[in-house]
Structure P
Amino acid sequence: MKPGMTFLQYVRDRTVIILTCFLAIAIALLVVWLDLSIGQRFAAKESLIYIFILAVFILMIGLVYDYTNQRRWYKEMYNAETNASDSDFTLCLQHPSTLEQRRMHALLSRQYRSFMNELLTMRKDREKHVHFTNQWVHHMKTPVSVIHLLTQQPVYELDQSQIESLLRSVSEEADRLTRGLDMMLSTARLDKFELDLHVGGLNLKQVIRQVVNENKKSLIKHKIFPKIEADDVIVDSDEKWLNFVLTQLVTNSIKYMRDKEGSKSLMFKVEREGDSILLHVQDEGIGIAPEDLPRVFDAFFTGQNGRKEGDATGMGLYLVRQVCAKLGHTISIASKLNEGTTVTIKFESRAMHHQLLERLH
């Protein structure tokens, strides 16, 4: 292990003090030599006093010179300690004079840059969270308002079929509220992802079936028929987070297929690619415009489809990509306008997947 400063560099930083000491020693030796050269057995008392005074004087000159060189640095340190805030004290230290001070300045500057980058990231995350919360509250007002209006209808004036229709509508809006709450909860948990992570071997086909069953009512209502082409394959993932990802994909597919006439299909296809497993989720929706496709995973991006629907937050696919990245999965999307969209999730080999999870922890 290399030292932070070599002995030669250490000596070079103290050149003035060392030269001062050598000069004082040289003068002392000169005075003693002169006393001995005139026949004295010992240096005279007056000579010793002279040596002492001269040595102190030379040492003081060296110290004053060294202090003068470093005085600006010490003053900046004092100002940083007494006046500067915790975030910008490094900016006060701008005139290091020794190698040690220059290295300290470089270290503090690097820490300052790291701190500012982290602070900037936190501010962006906070702004993103505030923006998402505002959008989420706005969108949650819609189902609440609908439920409120539905419950204002006089039940005694309705027949049995109308009551059943009313209850179905309330149930649908309640499901919409539940999905919105789940998304907000998942967003909050994403910051501390590792605290809510339980990775294990999952039967991918069973997870797909579970998600389909959870969205069965909505699929039936909009005449969307799910198809699963998959063998019983095991992937390493977190069941709850994978369920969240697939639910978001199914919800998006329903949203952009529900207005198309006739029956539609939602295909789940699992295949192997080397040591990896690929899951394709393919719908027959309205597709995504080519100019929107590169940005669909960006936060708050709704695109042409989202603006038409009016209830898009632009956070669904963003959260999907964030979760997949943290789980060690990769996600990609392909789409043709008016034909449909295919989202592909790649589950890496177990060895590679565990390496990614170790890095996460």
Structure Q
Amino acid sequence: MSSHASPQPEECCRVVDAYSSGGDWRAVASHNGFPRTTAERLVRTGRVEDLPRGGARATKVTPEIKATLELWLDECCTYTLSILRTMVMSEFYVLLSEATISRHLVGMFFAVKQTRVEPTTCNSEANKEKTKGFAEALVRHNDDDDLVVYFDETNFNLYTKRTRRRAKKGKRAVEKLPPSKGCNLQIQCAMSSAFGVVAYRTHRGNIKMDTNAAFVEALYTEIKEANVYKNDFADKQIVVIFDNAPAHSQTEVLVPAHDELVLLRLGPYSPMCNPIENCFSALKAQIKQHLALMRDEMNRPRTQPTSSGPRISKTEARMQLLERAVHVSMPRITQAMVQRMELHAAKFDVAAIRMEGMKYGE
């Protein structure tokens, strides 16, 4: 046999047979041209043919474990890696490291995301029926070319800020703020795809039902006097859409009745059907940007000189700062934005008519 050729199985059998029968296996190996180390390996292992090579590597994370991990996370997205590790051990008696579980979850396109709360009664049959009724009424008003106005409130305070900042590695991103976030500043706002922002008002403290009703009445009067209404919607109804916030609980009773005014209430747990919510997100982003530039003014001493001379308290100065932030940021909401958000909300109205569940975060 050539010194470079691999030994044939029949040649290997001669060496093994000689060893098994007590013969001179070394001489047999020498006559067949075997290296000494090869002959010793043959008699030690007794294996004539090589083991198969290649193929799938042995893995502890089987397809069954992967499928079960996906099932668990679909049922409850709050399981930590530590909990999943314990559950795998209890179910399959396989001990995995948290890094291994994390690596396979990434390979299965699982990512860590911000959690959104979905109430358990959100998509009950009763609530689906109410949301369907709202959506069908809204579609009828749109078919009649009525003026649809979206109305809601939002609030913010001195601690309204972005949750992520930039800092060097190993350093915390620290932002200096007043020791107290202070009172909330409420924003009552009404928007329409025909106007953009129809009207808005800032309010310090909580908004009561009568305050809310007064705003709706003033909104109706302002729309009636607007040229857009006189030119394009003179013979149409004004449909004011609002949600189920506590301040809106008696709006239909407290607002005086008008022939052209229709008050349409959203279904329970369906903020995605109101495009004003996404407009508020854009407004809040602009307010955060403005407040970031006003940090020095926010942290000034207790008394502040005004342009007219008298001093005001630090609390009053900060509230005026928040009110100024609203006025500066409100132009961020344009008519084009309201139209885009209205188109986005329309798909949820269609889903509601089909009695499909409302999906949060989409």
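Figure out for me which of the structures P, Q the number 21.2 belongs to, where mean count of other Cβ atoms within 10 Å over residues 250-257 was derived from the coordinates. Checking each candidate, the match is P.
Who wins on relative contact order in percent (Cα under 8 Å, 6 or more apart) among P, Q, i.e. which is largest?
Top value of relative contact order in percent (Cα under 8 Å, 6 or more apart) goes to structure Q.
With P(r) over Cα pairs in 10 Å bins from 0, in percent derived from the coordinates and found to be 4, 16, 18, 16, 14, 9, 4, 4, 6, 6, 3, 1, which of P, Q does the value describe? Only structure Q yields this read-out. Please state which of the structures P, Q yields 3.4 when distance in nm of label points 7 Å out along Cα→Cβ at positions 82 and 298 is computed from it. Checking each candidate, the match is Q. With helix-only ellipticity at 222 nm (-39500 (n - 2.57) for each DSSP H run of 4 or more, over all residues; to 500) derived from the coordinates and found to be -21000, which of P, Q does the value describe? Attributed to the structure labelled P. Taking distance in nm of label points 7 Å out along Cα→Cβ at positions 226 and 258 as the criterion, the top structure among P, Q is P, with the largest value.
Here distance in nm of label points 7 Å out along Cα→Cβ at positions 138 and 322 was derived from just one of the structures P, Q, and that gives 2.9; the source is Q. If you line up P, Q by distance in nm of label points 7 Å out along Cα→Cβ at positions 98 and 122, the top spot, with the largest value, goes to P.
Values quoted throughout were computed directly from the atomic coordinates according to the rules given, and no laboratory measurement underlies them. The model shown is predicted, which means the values in this text are computed figures rather than measured ones. Cβ atoms are built from the backbone, for glycine too; each structure is taken alone.
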